[in-house]
Structure formats: C-alpha cells, structure tokens
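Read-outs throughout are calculated quantities, based only on the coordinates presented, and are distinct from any laboratory measurement. In this text, all values refer to a predicted model and were calculated from it rather than measured experimentally. Cβ atoms are built from the backbone, for glycine too; each structure is taken alone.
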Structure 1
Amino acid sequence: MSLSIANHAASLPVAYRLYLPEVLAKDRARRKKVAVPKEIKFKTKPEVALEQIRWACESGLPSGVALMDTAYANDSRLRARRNHVSRKCA
C-alpha cells in the first residue's frame, strides 16, 4: 500500500506499507516462517490508508485532493475520517 503526493508535473510516493492479510496475521507458524515482527498487527486497508494520511498531515506534507480506488472510496468511515484529518491539516 502506498500514499503519493502529486502536482501537475510529477507524482512522488511518500509512504509505503506491505499489506498483511488477516489470515496471515493470525497464523503464528506462517508469520514466523516469513519473519513478520510480533509488533506488526492486522489492520484493514482503510485503517492503513488513514494512518498514512495522518502521517502525511503531521509531517507537514502539502494537502490537496485525495484520490482512492473503490475499495477505499466505498468506505464511508474512511472518507469521513479523512475529511476530519484534512480539516486539521488545513
């Protein structure tokens, strides 16, 4: 998963996270086999997206229009929380 900022000339990825599916997050043997640190917990994709947006805001990155694919855009809670975070950044 990634978050990018963009302008008319370029796009720059600023946050990355490998998504950990819930089934893998709960499987101790598989987590150990692929060396997933214990502190990494399952989060939904909208939760990860919101964390990345919060981080960008707190880091002072420029805010603007948010484009999301339908997996995120259909989540009304994510949209509402993103709007709340965005107002704090403005």
Structure 2
Amino acid sequence: MLTYMTPEQTSERIFSIITNELAIAEADEIEPDTNLITGGFLDSINAMRLVSQIERDFDTKIPPRDLIPANFLSIDAITRYLSNRPS
C-alpha cells in the first residue's frame, strides 16, 4: 500500500492479515494487545509468513536487524513498529 495509513488503519490491516489472509488466529481469539508469541499464534514459520505479507501489503522491506520478538509480540507492537519507521 503506497498511501499513508493512520495507526488505526495499520492495526486493522494487521488484524486482517493475521485473521484472514494467513488464518493464524480467529477474529474472536485475539485483541490488539494479545501476545501472539506466548499465545501460540506466531511460531517461526508464521512469523516469516507474516513478515512477507506485511512487506507486500505495506510496500516496505523489514531489515533482518528489526526481526526481533519485541516488534512482533502483538498487533499493537507491529503497528508501533510500522508507524515509527522512516518513510
């Protein structure tokens, strides 16, 4: 997506990726602050699938140094990470 997205729109898009495109979780199983790792939703394979989908949808490249659990713990964490990246 080449257009600017608000944090709320980013969060909604991440939620949709997780629940619809990748089917990692059901919509009623997660909230924006649900820990995706300890909750069992995000293992190493699903993490790579999620990163790949985010890169496609947000027209960005996530560098290896940013592939740390803190950036992908929850929808909120992913939204913060994407919102704070330089354009």
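As an exercise: percent of Cα pairs over 15 Å apart, calculated from one structure in 1, 2, equals 53. Which structure is it? Label of the originating structure: 2. Taking relative contact order in percent (Cα under 8 Å, 6 or more apart) as the criterion, the top-ranked structure out of 1, 2 is 2, with the highest value. 1, 2: which one has mean count of other Cβ atoms within 10 Å over residues 32-39, as calculated, at 14.8? Label of the source structure: 2.
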